[in-house]
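I've put the structures underneath this note.
Rule-based calculations on the coordinates, nothing more; no lab input. Remember, it's a predicted structure, so these values are computed and weren't measured experimentally. Cβ atoms are built from the backbone, for glycine too; each structure is taken alone.
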Structure 1
Amino acid sequence: MVELDHPFTTGKPAGETWPAILDLERVISCVEGGRVIEMKDPTTAKAEIKVKMGAMSMKFTGTVSVVEQDEATHRAVLKIKSKEAGGQGFANADVIFTLDGDGGTVHTAAQISGKAASMGEGVVTTVLDALIKDFTSKLGTM
């Protein structure tokens, strides 16, 4: 299990950022290599992400769901469940957004297996950290 916390600022009040966090099409497209394949309903999307880890490139396909949302506290939990294309591995994560002021925090708890995990926790953490930092930098443009 890899757990990471990333503070971010959007320059917008939490009330303006809140709807964007719950808009899976917008959120997923902010993740480098991520794209929505199909919206199953407003809170669940089938998606894929292409990730480069060292010399390897992998594709994971699965679902992203909003499993909790509390507008009063501006806290949302997204659950990601994905499988490695053509492999035995998976990448699952709980992503907790907490908004306040003109930004907030993203807490990510990820479980990775298969080829990605075989690269070692240091590589996985570095790649995940870079993905989330890139994502949080894009939140202000949503």
Structure 2
Amino acid sequence: MKWSNRQFGEFEFLPEHVLTFPDGLIGFEQLQKYILINDEDSQPFLWLVSLEDADVSFPVIAPHAFVAKYDEEVHKKPDETMLVIVSLREKMEDSTVNLRSPIILANSMGRQVVLENDGYPFQYRFLKSASTAEKG
């Protein structure tokens, strides 16, 4: 199958790589079909790309890259993959990840959940600014 996306242009994918989100993502409930793209130029981030709107794609990353025991605390099952959405900013040190609303993938199905644990923020800065790093 082929799809064209504003960010990646035209690309091919197999039907078995389609991820279905029956409830969509928060704020994008109408979009239910996505594909996960591993772009070498964007690593360590992956891209969750909508197959229904060519303008919609989300950078995502595994949460344990920032919180070592996140998977255990959120009760991840062995057959699940957990990702969090990244908000990339012009200055990288202003970029954040949403630890409060992870995306859970299993068997070509996806869902986004909102955790009750308020210890996980919606906007977690994962890089220290150069001035903060120099002080600390």
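Figure out for me which of the structures 1, 2 the number -1500 belongs to, where helix-only ellipticity at 222 nm (-39500 (n - 2.57) for each DSSP H run of 4 or more, over all residues; to 500) was derived from the coordinates.
On the way: 1: -7500; 2: -1500.
Derived from the structure labelled 2.
Something else about it: Match the computed value 11.1 of mean count of other Cβ atoms within 10 Å over residues 87-94 to one of the structures 1, 2, and report its label. Numbers along the way, then the final one.
Values: 1: 16.8; 2: 11.1.
Considering all the candidates, the number was obtained from 2.
Computing relative contact order in percent (Cα under 8 Å, 6 or more apart) for each of 1, 2, which one ends up highest? Walk me through the numbers on the way to the answer.
Details: 1: 29; 2: 18.
Max of relative contact order in percent (Cα under 8 Å, 6 or more apart): 1.
Could you tell me which structure in 1, 2 was used to calculate mean count of other Cβ atoms within 10 Å over residues 15-22 as 13.0? Provide the component values of the computation, followed by the final result.
Working: 1: 16.6; 2: 13.0.
Working through the options, I get structure 2.
A value of 17.6 was computed for mean count of other Cβ atoms within 10 Å over residues 23-30; which of 1, 2 is the source structure?
Numbers: 1: 17.6; 2: 13.6.
The correct label is 1.
Here percent of Cα pairs over 25 Å apart has been calculated and equals 22, so which of 1, 2 was it run on?
On the way: 1: 22; 2: 28.
Only one of 1, 2 returns 22 for percent of Cα pairs over 25 Å apart, namely 1.
Quick check on the output: 2.5 is distance in nm of label points 7 Å out along Cα→Cβ at positions 7 and 31, derived from one of 1, 2. Which one produced it?
Details: 1: 2.5; 2: 0.9.
It traces back to 1.
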